[in-house]
Each structure stands twice: as structure tokens, then as C-alpha cells.
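Every number in this text was worked out from the coordinates using simple rules, so none of it is lab data. Fair warning: this is a prediction, and the values are worked out from it, not measured in the lab. Cβ atoms are built from the backbone, for glycine too; each structure is taken alone.
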Structure P
Amino acid sequence: MQKLTVLLMALGLFLYGCCGPITPETQDCSDGTPSGSCASSPPLYCSDGELIQKASLCGCGAGYDVLGDSCMPHVDKCDDGTLYNLCAKTKPKYCDNGVLIDNASICGCPAGQGPNGSICSIMPPINYSTIYENTEPYYGEYCDKINPYDLSVRQAAADAIRNDSGAYSITQLFDIYDWVKANIMYQNVPLGGIPYPASETLVTKSGDCKNQAVLMVSMIRAISGIAKVVADPDCRHAYTIVRIGPPGMDMSPFTQAVARHYNPDITINYITAENGTWVIFDPAGGRYPGNTLPECSAGNRTVYFMTSCLDCANQYPNKPYTFGNSCYSKCPSGTITANQHACTSCREGYHSCDNECVSCTPGRYLGVDCMCYESCPYGTIAADDYTCKACQPGYQSCDNQCLRCPPGDYLGADCMCYRY
């Protein structure tokens, strides 16, 4: 057995040394292309008798481009890969027959910029020609409807930001904007007229632009934001503005936040006024924060800003009236009550008297009894504004002065004191 094994091994070595290993023969393809070669019709390649596509090695014919090992019809593109007559990923670039050009009107602009002809530029703030702060004819109708202290308003604000609780943030502003758009049905009512209190809009779940603006300011104030209602009679609209920072601030972070949350193709409407940068929040006429009606986006208009007049009443019960930035127990001289919480100035040429604005003919004096006189009656003196001021108790008027004599003396016609 051992001899047989040795014999077979010797025979194997002999045969291998004589003939070597047996290799398979390669086969040409049917069109005559040798195996391992490209055919005359790219991208075909002969692989041991089989024609396969191998564009990466054999290329493609005229009018086709290589795509891996396959060929696809040639498509005209610009250098960045944008197809002809389409917008590039980088706004406002447009592929115009192989050349990238600016075309903002078709392709739009990056976040925070707007079209300026064919190019894009950062949008400037809206510049109003005149801003009236807390004045009539709107202040008395709006200010006591803006109520961040109402429990239902605070509950609505808490519900709106329930997924973004914590410190006051831009995201919370977006939450309130979205909540008002989703929960308050728009009703078209003229700008004139008295708005609902914020709490009533929550009950009816409906309101026009001014009612939505009043509610939004109330909710934003309830979470420590700074916001005001804007009455814009030139475009017959009302909306909210929210202070997001100082004047001249970089708007890029805010616009990028809006773009991420809403739409990458946006233009932000904002205002630089009152030592701040204010963004328009318009749920009735806009599609996202910073957007409003086109007719309200132009400058050189007269607008009215309104804040709440309920702060004094909630902070100082004995001084419930608001005028300017101060609180009063009653409305100061030159003003009358706009409502039970606010004072409003009399217009030029008028004086306040018994909570009415009264005017006398030129040269006549308004007395403390709200009557007009040629000269101020006894016991009063004339002020520079043609009003009469009463002397304090114990004093008498003489030569437009309030004078008092010592006990036992009397005041003479010459304004001197004499002993009885």
C-alpha cells in the first residue's frame, strides 16, 4: 500500500512538470470584438463572449454622458450642475443657456433679503413718515382691550408655548403667532370701530385684524415680551409689532430662525423706532412673522402705536390712570379721560376743564368754572396759556398775584396789607 502511494505521487509530479496547469480558453463576442476589449459601439465591452455595458472604460457615443457604467442622454447644464433655464440652489442664480446669472424675480432671494431688480439685497426697515404714540382716535378704544393680566389670556399663552416652556424666546413668539392663526377665525370688519377685549376674542374664537392684533399683543405681554398694536389707516389694517432688539441690530439670526420654522423664501418687514427694532406679526394679513399685506409694507405713511393702559391699575390701585409713562390718581391738566384707565391730551388750542376739552376765542381766559372771560375773575389769576388758576385757600388775587396778609390785616386795592 505504501509503495502504491509513493508511485502515484511520483506520477503526479511528472505530469505537472510535463504539461503545467490547464487554463480555460477565452471566447470572442458575436460581433467579432475580442474578449477583454471595447466594442465599436460604446459603451459595450466584450467579457468572454458576452457584450456588457462598461461606460466607465469604453465611454459613450455622441449625445450621451457617462453615468457609472451606463450612458444617459446629454443634458445641458451650467458649471454648477444646474440644468438650463432653471434656478440654482444658490439664490438668485439662474442657468441661462449655460451661464449663471442673477434673476431674483424668478428665483427669489435668501432669507432676510429681497429682490432689488435682478439682484438681492437686505431689506431696509419700513420708515413711517409719522408715528403717533397712544393718541386718538385709536388709543382710548384700544388700550384697555390689551390685557396681559386676564387669566384667560395667560392660559391661552401658556397653551401656545407648552412645547417651548422656559425663558422668553423667539420660538415662543412663533408659537403664539401659530396659535392665533390656528385658533382664531378671521372675520373681515372695517378698521374703524371698537375692538373686542382680548378675553372676548378668545371666547368667540373669531375676530378681524384689530381683534387678532389686540389678542396677540396681550398674549406676548403675558410671557414678558414687548409688543404694541399698530393701527395703519393708510392701508386700512391693524397688526402687532414686537421688539426683538436694539436699533441697527443684525437681522440675520431672526430671519434665519423664521426661514427654518416657516419658509426659506422669506422677506422680513421690520421697523426701527423708539430705540428698538420691531418686527411685524400679522396673523390676519401675513403668512409668517415679518410678513404683512403688500400695501402695508411701504414707508411714508402715518400710523398709530398703542400699548396697554392697564399696567397702572394692576400695579398701583390708587393711581389707575395712565398718561405717557406715568400713573395718576386723576388725569393731569391738559388731558381728559380716554376711558376709565387712560388719559388723552386735548388738541392744540384746547384746555381741559371738568373732563372736557374747551377752547375760548383768542384773547379770552378759561375760568375754573369752564366759562370764558375777558379777564380772570376775583380769586383767580391768569396763566400764560390763557387759563385762570384759583388761588389757594386763604389767599386773594390782586394784580394777577395770589397774596395773603397776616392775621388782623386786610389786602388793599394796591395789593398792600393794612391793619384793620
Structure Q
Amino acid sequence: MKGGLLLAAVLAATVALVLGCSTPEEGEIEIIFAAGNDPSGATDSLVVEYNASHPGVIVKFQPMPANTDTQHDNYVTILSARGTAIDLYSLDVIWTAEFAKAGWIAPLPDGLIDPGDFLEGPLASLTYEGVLYGVPWFTDAGVMYYRKDLLEEAGVPVPETWDEFRRACRQVALPRGMDGFVWQGARYEGLICDYLEFLWGLGGSIELDRIRTDPAAVESDIAAAIELALSFFDDGLSPESVLTYKEEDSRRLFTEGQALFHRNWPYAWSMAEGEESKVKGLVGIAPLMHADGEKSYSTIGGWNVAVSSYTEHPEEALEFLAFITSERALKLRAIEGGYLPTRNATYEDPDVLAANPHFGSFFEVFRNTRNRPSSPHYPRVSDTIQEHVHAALARETAPGDAAAAIVSELAEIADL
């Protein structure tokens, strides 16, 4: 009994810490929407608009901690106790399988959205075992930035394949004493994103279901992608220090004018075009490169919105979900906050493009995105890939040995 009371007290304190205290007016339905803080104020203004047009319902936007791990842990604490304090959650694209398998988020009712209106990658991130569990809200994906002025000056076209990429680096970057290619190679989640883009661009894949059915082929794919990444160091295109780089480490080098190509997320565009950037007005955007005969893919990031399985007001929660992910809402957030929309039509909106001319280039990238391996045990999947890929890139183990270890450990996770 004492243990149960203690647990209840801890959970109540956690919810109070996360949400603060609020009391709805008598007869008023209160809906709590939890998501990362929006410094642009766009989400707040949408909530005000919604409340003004929905008497009897008040939605409260609860900004969550910026650290995604902290946000995840707060959500898990509430949901694992079947807490009703939050009605709608904004979820990282890698959390869907975990939350869906646990029964924490509700399947999306048929007809609430038209799937054809949305980018395929973000929509796929919300699907678990064939069921859709929410609506994409804003997206992110890996992008190749390049010095368009230097390529144009040398008469070198923007490369599409890795072979063309190497030639461009040798012809343009190396004679100038520049790095050819800076990216994210530190042992953290960013390495997974970069590495998967290398693997997919070679025609490989690492889905857990495929590991069950064809482990030898997956092992070969994994080793080939490691060897591709190693070749950037061997050929002098990437500095060995890339193995310590996260997003900002590589971004600073690029915006200081020290690299020809730079893989990063869309946020880096505003930094490249900022007043302190030495490459302002000199940068282009392209999809990631690929092998001859293969296709380029970018790792998808971003956030979705799902309804809690424990909400006491499912109808009202779904109505707000439809509103906050509507074309109008995504347009406002794109214009006021620079958030990349998940609806195809928003990328053709003249007001959105006037505010963000570069969105047209991003759209070309976002049409070919893929998700990281889907698993309720994704943190273990991530740790496994990070550990062995980084060890191989640091030349602590051979690519083939790293690939074998990854396949063996992911096979165990797939059977959980």
C-alpha cells in the first residue's frame, strides 16, 4: 500500500512539474497539447484562434523541455501510469513503434486525413504494423549543402553520384586546401542518420524484418556503407576529425568557408545565409549522392502529433489534431516559424515560398526520404549501430567484423 501511494505521489509530482496547475472553467472541456517549445509563437497563435472558434473547449499548449530525451522520459512516466494529464503528444518520428506497441497512443480513425496529401516519409514514420497512429506535423531530412560559386567557377556540375562527387572534390576543393566533405561522424544519433544515407544510396537497407530473412545480404550492405565512409578519409576528402563532429561542428567549418560539401539538416540554411556566415549567398542545396544505378535517400527527422490512448476527451482531441495539422496551420507555422511542412501542397503555396524561397529546393530532397529502423526497442538499435559503425570508422575493427556484430545484435532485438 505504501509503495502504491509513493508511486502515485511521484507520478503526481512529475505531472505537476511538466504541466503546471490549471483548472478549466465550469462546464468547459480542457485539452492539453504537449510539444516542444515554439519560440516563433506560431503554435500559441493557432491555439488562441482555435479556442476562439470552439466555445466550450479550451486547448492549452504545454511547451516541453528542449532536450528530446527529457521530453521522452516525461511522456513515458505519464503514459506508463495511464495518466490523463496530456491529451495530445508531439512525438519524435523514432518513437512511434515504442508508443504504439505499449498501447499509449490511439490509432488514427479512417477518414480523418487523406494520406495522399502528405509526404510519404513522414507518413510512414507514423505507421506501426500496418496501422497509422497520428498525423505528421513538421519534417526534417538530411541535405547536401555545397559551394555553388566554386562549382560554377570551375565549370563542375552539381554531382549526383559518389564518383562525380569525388571528382568534384579533387578538382575544386583539394587544390584550394579546403576539406571536400564535412559531416557528422561522432558516436551519437547523428552518425546513424548520415550512415544510413550512405547505405541507402548504395542500394542497401537494414530493416529488422530483412535481417530475419536475409542476414547475409544485410551484412554485406552494412560493410559496403562503412567502406564508403572510410574512403572519404582515405582519399583525403574528409578530415579524420569528422569522427568527433556533431551538427554544429561541421556546420561551423562550412560557414567559415573551409569545406566544399556539407551534410546537415535544413536548419543550417539560415546559418549559412546569416550575417556572420562567410558563404552567404554562395550556397546551394542538393539531395545526397548515390551509387551509379541507385537512388538518393535522406534520413527523415521531424515530429508528429498523436492522441493519447488515455485522454478523457477523444472526440475533442481528434478535432484539435485535425486543426493543428491542417494546411492552414502548417502554412502559418512555415511562414512565422520556418517549420518545414509535411503536406505536399504547402510547398507550392506562394505565400510560403515568398517567406522561404529555399523550401522549393528542400521539397526535392523530401520527396525521397526514409525512416530509421522501426522498433519498439529503437534505443538499443541505435546504440548497436552507433557502437560498431564508429569503431570501424575509427579503425578499431574491420568493416566486415562490425557488420557481422551489427546483424547479430539486431537479430536478437528483432526477436524481442
Open item on the list: Tell me which structure, out of P, Q, gives 13.4 once mean count of other Cβ atoms within 10 Å over residues 57-64 is calculated.
Closed with: P
Open item on the list: Quick check on the output: 4, 21, 33, 26, 13, 3, 0 is P(r) over Cα pairs in 5 Å bins from 0, in percent, for residues 177-232 alone, derived from one of P, Q. Which one produced it?
Closed with: P
Open item on the list: With relative contact order in percent (Cα under 8 Å, 6 or more apart) as the yardstick, tell me which of P, Q scores highest.
Closed with: Q
Task: Cα extents along the principal axes in Å from the coordinates reads 168, 61, 41; which among P, Q - done: P
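Identify the structure, out of P, Q, from whose coordinates distance in nm of label points 7 Å out along Cα→Cβ at positions 257 and 401 was calculated to give 6.4. List each step's numbers first, then the result.
On the way: P: 6.4; Q: 4.4.
It traces back to P.
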Task: Top of P, Q by FRET efficiency 1/(1 + (r/R0)^6) of positions 217 and 345 (r between Cβ atoms, R0 = 41 Å, to 0.05), largest first - done: P
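Work out the source of 1.0 here, i.e. which of P, Q gives that when distance in nm of label points 7 Å out along Cα→Cβ at positions 113 and 305 is computed. It would help to have the intermediate numbers written out before the result.
Values: P: 3.0; Q: 1.0.
Attributed to the structure labelled Q.
Ranked by distance in nm of label points 7 Å out along Cα→Cβ at positions 121 and 369, which of P, Q sits at the highest value?
Greatest value across P, Q: structure P.
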Task: Among P, Q, structure where helix-only ellipticity at 222 nm (-39500 (n - 2.57) for each DSSP H run of 4 or more, over all residues; to 500) as derived comes to -13500 - done: Q
